[in-house]
Every structure is written in structure tokens, then in C-alpha cells.
1. For which of the structures I, II does the calculation of Rg and Dmax of the Cα atoms in Å, for residues 51-122 alone return 29.2, 88?
2. From which structure (I, II) was relative contact order in percent (Cα under 8 Å, 6 or more apart) calculated, if the value obtained is 13?
3. Computing mean projected area of the Cα convex hull in nm² gives 15.1 for which of I, II?
4. Check the numbers for mean count of other Cβ atoms within 10 Å over residues 11-18 across I, II and tell me which is largest.
5. A value of 6.4 was computed for distance in nm of label points 7 Å out along Cα→Cβ at positions 19 and 147; which of I, II is the source structure?
6. In terms of mean count of other Cβ atoms within 10 Å over residues 27-34, which of structures I, II is highest?
7. Where does the value -12500 come from, among I, II, when helix-only ellipticity at 222 nm (-39500 (n - 2.57) for each DSSP H run of 4 or more, over all residues; to 500) is the thing being computed?
8. Comparing mean count of other Cβ atoms within 10 Å over residues 115-122 across I, II, which is largest?
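Read-outs throughout are calculated quantities, based only on the coordinates presented, and are distinct from any laboratory measurement. Because the structure is predicted, anything quoted here is derived from the model rather than measured. Cβ atoms are built from the backbone, for glycine too; each structure is taken alone.
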Structure I
Amino acid sequence: MQELSDILSSLGAWIWFIVGCGLLMLELVVPGVHFLWFGLAAILFGTIMVLMSGLAPEYAAMLDWPYQLIIYAALSTAIVFQVRRYSIGMPSSEDGSTLNARSAQYVGRTVVVTVPLVNGRGKVRIGDTQWIAKGADAPVGARVKVVGFDGPVLLVEPA
């Protein structure tokens, strides 16, 4: 055990860079974002230790491994809670996403009838594409508003 302590002491602050890089590499293998913040905390703590040993070597020498582990744990916890606090307010990309529901993207748009709506069915033009539409009868060229969808069929009403 004393040999391990001597090896770790000989590496000094650089051990934190090694631990941080190891955690960042582990992040590449493990799905999710679990080790990223701990790896960044280790690299940040290693930077602080290098700066401390350059500016105030007597304080850096006083920090034994147990104290360094406590400071690292506190720094990691603070970073995780800060990231969590920041990310809670960010909107999720899954909320109200219309990426895979193309019909939903057109709700609220006013479009032009290209095939007359007769008996509640016809076609409307959106961009360079014609969509099947359901709604009140309307002649070619009439403007209608998309109010909903039923799969690939747009539900329209007079604009």
C-alpha cells in the first residue's frame, strides 16, 4: 500500500489529468453522459493543483491524498449539480417534435387547393408537393387552412 502511495505522490497533480482522461475515455464507451462531468472535474482539479504548486507550493504540499479526494468529490458534485440545474430549464427536443410527423408541421398554414375538394376529399399544394386533403368542398385555387391531420391526410377548412 505504501508503494502505491509513493507512486501517486511522485505523479503529483498530474495524476488528476490521468484520471480525467481515463474518465473521458470511459465516457466514449459507456452510453449516456455519466463520466463526462467527473472527468472534467478531475482535469479542472489537476489544473488547480498545478497552478497551486506554481503559485503557492507550501499549500499544495499540504494537500495529502485524502484531502485531495474530498476536494475532488466536492468539485465533482458542484459541477454535476450546476449542469443539472442549467439543463433542467432547457427544452427537450422530444417535446412537441414534428420531425417524424411531417403532416403536423403544416398545421396552421394556409395552402391552395389544386384538385377540387368534392365530397370532402381533394388535394392541396404545399411547396412542390401535393397532399391529400379532407374538408369542406372547395374549388381549385381556393385558399384553405390546415387545421389538423389524420396520418398523411391533411384536415382543412376555408381560410
Structure II
Amino acid sequence: MRIEAVRGDITTQGVDAIVNAANSRLLGGGGVDGAIHAAAGPQLLAACEVLRRTSLPDGLPVGEAVATPGFRLPARWVIHTVGPNRHRGQTDPALLASCFLRSLAVADEVGAVSVAAPAVSAGVYGWGVEDVARIAVEAVRGATTRVEVVRFVLFSADALAAFEDALG
């Protein structure tokens, strides 16, 4: 598997699937989540509402992942995952690693071989980007998956530097 880090906009990535740093409600939000919903169009919210009415009535648990179509995005799939929120006492690195591992498992389920992911839980969820980078890279490197390319797409130069350091 090739693992890379780039600075950019995850909504423009030409990959099979992008990972959304979602909230458990799956009904849109700010940051990466808001940008993905805006770029994908209203069909993404409608698909998430269906998930909430059917298989996820209580929302998506922290560390889990689920896929929807990408609609207007270049990516065919959006893989939604809920990162741990340090402000709520969710400080277990295994929960954060699970976001990346479950996202890759869902990518396998939908047949995606290229995946772009953000720095899940960095920023508003209170995790330091260096910790997110280290945990994410370790998780992806240790994953058993058919995914061939994982591209971490970072919004800031600081985040990119942290992921480049973690990649060695």
C-alpha cells in the first residue's frame, strides 16, 4: 500500500472514496463534514437521513464507519467515521485508530482501492495533529486491506508537516 500526505481540499480528490470526519448524528456539521456535505449536494444529507431512520437510529458510534454514495463529489463513495472527542473525555488512542481501520474495512466492502482521509479528531475535537498523524499512520500501516493508496489530505501546512513527519 502507498501512503501519502498532501495539502489540499478533500472534496476535490480523484479517489474511489473519501473519509468524512462526521459527527454521530450524520446530519452534516462544520469543518470537513460541512465541506463534504456542501460539495456532495443535498443527496448526501438525504442518504444520511435514511441511515439514521434505518440501520443507525441512535447515530454512528465513535470509531465506527459507514459508506454512502459520493453524489456530486469526484469520489464514488463517502466513508463517514466519528472520531473521539477529547473534550468529552474520549482520549483512548485505540478509538482514533479504529476510525482509520474501520474506514479501510468499509472501503474494502465497497470495492474502493484509493482512499483520501482527513486528520480525524484534530482541531475542534481537541486532539493534537501530531498525535492524530502518528496514530493514523500507524493504524493504516498495520491494516489488512485491499486498498492500494491512502492519501491523507490536510488543510494546513502544520497538519501536512505532522503527517510527513509521521510517515518518516
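1. Numbers: I: 29.2, 88; II: 12.7, 36.
Corresponding structure: I.
2. Label of the source structure: I.
3. On the way: I: 15.1; II: 8.3.
Here the read-out was taken from I.
4. On the way: I: 15.8; II: 21.2.
Once mean count of other Cβ atoms within 10 Å over residues 11-18 is worked out for each structure, II has the highest.
5. Here the read-out was taken from I.
6. On the way: I: 9.9; II: 16.4.
The structure with the largest value is II.
7. On the way: I: -15500; II: -12500.
The value was obtained from structure II.
8. On the way: I: 14.6; II: 27.0.
Largest calculated value belongs to II.
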